[in-house]
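Take a look at the structures listed below.
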Structure P
Amino acid sequence: MTVQSFFIGLALAATGFSMVYKTEWYLGFMGLNAWAENKFGGGGTRLMYKLIGVFFCFLGILGMTGQLNGLLEGSAGLVFGSRVQK
């Protein structure tokens, strides 16, 4: 884990927190999402912004603790294959 990855993770977690805490501001800035309103019903855009915010918080915390590489190797590595030869 480097200092740079810690601060990037902190910024990502802070952005995610702000998406959950200030959903109305994001709604006013980005507007309604027709897909979310159709699939989730009334207020679906707010729910989508909150879910994205929680996801960003999760990724940010993993980035701050240095666990993001393990998650990506374990998930995307299975799909795209590992380039590391043993």
Structure Q
Amino acid sequence: MPALQNDFNALILLSANDEPGVEASLRAVLEPFSLAIVDLQKIALRGRLIIGLLITCDPAHVRAIEADLLAFGESSGFDLAIDYSEEV
């Protein structure tokens, strides 16, 4: 995923039961888009997984990224929250 030269970013928070391969599946969802992963943090507690992901992206792609993430959340059982900002 190429680095982008803009300051538009999205903070993506996901939470669900911890299962193998979740991070790889999440990256596969995001791979078709022109975005850069700025930071990725994971917390695993008592069988639960919380992923915090900060990306920079083209604002024109936000709706498509969000739709794919929502579909991923529904199919994998993840709760999803997205917060957008133009500041890094």
Structure R
Amino acid sequence: MTRTVHCVKLDREEEALAAPPYPGELGKRIYEQVSKAGWQMWLRHQTMLINEYRLTPIEAKDRAFLVTEMEKFFFGGGSEAPKEYVKPE
């Protein structure tokens, strides 16, 4: 039987992640409150942030920025796209 969670991003019951997608307390919180579909939304948003801001995930400051944005994306007011970002059609 597939585990489900009430996804904080989608505000509905959805299929849960198989394992915490991130280490530590934040990963545990995401595992318990975010669905697979919600996590996929974050991965797309994170990719856009990396590309638009030209981030390098091996840089500590860039990783810290992404963690902050991840927390906002799921548990805060949301993570915004850069003002200059033009969504593809």
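We did not get these values from a lab; they are worked out from the coordinates using the rules stated. Since the model is a prediction, treat every value here as computed from it, not as a measurement. Cβ atoms are built from the backbone, for glycine too; each structure is taken alone.
Upon calculation of Rg and Dmax of the Cα atoms in Å from the atomic coordinates, which of the structures P, Q, R produces 16.3, 52?
Working: P: 16.3, 52; Q: 12.6, 39; R: 13.6, 44.
It traces back to P.
To which of P, Q, R does the computed value 23 (relative contact order in percent (Cα under 8 Å, 6 or more apart)) belong? Label of the originating structure: R.
Computing distance in nm of label points 7 Å out along Cα→Cβ at positions 49 and 73 gives 1.7 for which of P, Q, R? So the calculation was done on Q.
P, Q, R: which one has helix-only ellipticity at 222 nm (-39500 (n - 2.57) for each DSSP H run of 4 or more, over all residues; to 500), as calculated, at -26000?
Details: P: -26000; Q: -8500; R: -16000.
Only structure P yields this read-out.
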